[in-house]
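What follows draws every value from the coordinates through simple rules; no lab data is involved. Remember, it's a predicted structure, so these values are computed and weren't measured experimentally. Cβ atoms are built from the backbone, for glycine too; each structure is taken alone.
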Structure P
Amino acid sequence: MNVLRKEEVYTIDDIYVLPDGERAELIDGKIYYMAPPNTKHQRLVSDLHYQIKDFIKRNHGECEVFPAPFAVFLNEDDINYVEPDISVICDKDKITDRGCNGAPDWVIEIVSPGNRSMDYFTKLFKYRTAGVREYWIVDPAKEMVTVYRFEKETMEEYSFGENVPVGIYEEFSIAVE
């Protein structure tokens with residue numbers, strides 16, 4: 001007789017009891033462990049965070065930008081927890097001491113060799129269904145930026161060095177280097 005094993009469903013509580021230094025994300029009750037980012041990854045996060053923060057500050061914007069690690073509780077449940085490389089949140093009511101409750105307006109993920117399918121498939125679907133307005137996948141290996149504007153149902157690709165228009169800010173573009 002074949003018996004189907006029930007896959008264990010993890011919760012946010014399981015994320016918070018991970019050993020010090022161990023990072024993971026939780027999508028639909030499944031834990032995805034995260035490798036430490038490399039130097040190129042961190043340079044991209046730092047540069048993008050700086051450009052976005054500077055633009056918001058210069059324009060007296062209402063949105064806030066947070067680099068990883070920053071907790072995002074995508075859905076109103078305890079089985080989804082992500083740490084996008086960059087989160088831009090325009091609704092201040094979503095921001096708490098723990099992180100962001102609900103979908104950020106704009107999410108940027110920098111692809112690492114070990115997380116390609118996570119960023120291109122798993123998170124793409126999760127962010128779209130959770131209500132993220134704009135999702136950028138920055139791929140250093142391909143030197144490409146894939147931009148999804150979910151409200152307009154568009155997907156565009158840009159090469160590193162090209163100006164990438166920001167959908168949530170009409171007058172803002174970024175050249176990812």
Structure Q
Amino acid sequence: MTIKSLIRTIPDYPKRGVLFRDITTLLQDPQGMRAAVEQLAGPFRGLGIQKVAGIEARGFILGGAVAVALGAGFVLVRKKGKLPWDTIGADYDLEYGSDGVEIHTDTIGSGERVLVVDDLIATGGTAEATIRIVERVGGTVAGCAVVIDLPDLGGRRRIEATGHTLVSLCEFAGE
């Protein structure tokens with residue numbers, strides 16, 4: 001069993017020509033999910049991670065499990081307007097327009113080491129916005145971890161250009 005073999009590909013979703021990489025099949029497999037969490041956490045063990053920032057929505061599932069594995073706290077990274085307390089956010093560009101993510105202002109202390117987790121990196125906009133937020137509140141980004149990298153879309157290059165490491169468990173060519 002490999003992580004990649006547990007990921008379902010759905011053609012033409014959400015639009016024609018896109019191959020959607022669906023991790024729900026990975027998450028429903030107990031051994032697969034355990035392996036994914038251990039492989040996401042592994043490179044960051046012993047690095048003093050104090051918080052894991054999980055990006056909405058599948059990053060909540062993986063990030064929460066990685067936080068438990070690392071003995072760290074968990075930070076919700078949500079779309080704008082979804083958090084009920086004081087927030088700080090950052091915008092990022094989409095193909096047509098922009099979007100933004102936010103965290104609560106009191107979730108990361110100055111100097112805390114933070115691991116950013118999501119299911120997939122495509123263009124890297126959401127992960128880069130998350131890095132900016134963490135740094136603006138005084139956190140130190142220790143790296144980013146994702147299950148899937150879509151290298152043709154340039155997200156890894158974008159994250160590495162910010163000076164941060166990206167760990168991915170598998171790659172898929174194309175969009």
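Structures P, Q were shown, and distance in nm of label points 7 Å out along Cα→Cβ at positions 78 and 94 at 1.8 was computed from Q.
Each of P, Q could give mean count of other Cβ atoms within 10 Å over residues 38-45, but the derived value 14.9 comes from P. Starting from the value -8000: which structure in P, Q was helix-only ellipticity at 222 nm (-39500 (n - 2.57) for each DSSP H run of 4 or more, over all residues; to 500) calculated from? For helix-only ellipticity at 222 nm (-39500 (n - 2.57) for each DSSP H run of 4 or more, over all residues; to 500), the value -8000 is produced by structure Q. Ranked by distance in nm of label points 7 Å out along Cα→Cβ at positions 46 and 62, structures P, Q are topped by P, which has the highest value. Which structure, out of P, Q, was percent of Cα pairs over 16 Å apart, for residues 102-149 alone derived from, given a value of 31? Answer by label: P. Once mean projected area of the Cα convex hull in nm² is calculated for every structure in P, Q, which label goes with the largest value? Of structures P, Q, the maximum of mean projected area of the Cα convex hull in nm² occurs in P. Here distance in nm of label points 7 Å out along Cα→Cβ at positions 22 and 54 was derived from just one of the structures P, Q, and that gives 3.9; the source is P. Quick check on the output: 15.5 is mean count of other Cβ atoms within 10 Å over residues 86-93, derived from one of P, Q. Which one produced it? Comparing all candidates, it corresponds to Q. When relative contact order in percent (Cα under 8 Å, 6 or more apart) is computed across structures P, Q, the figure 19 traces back to Q.
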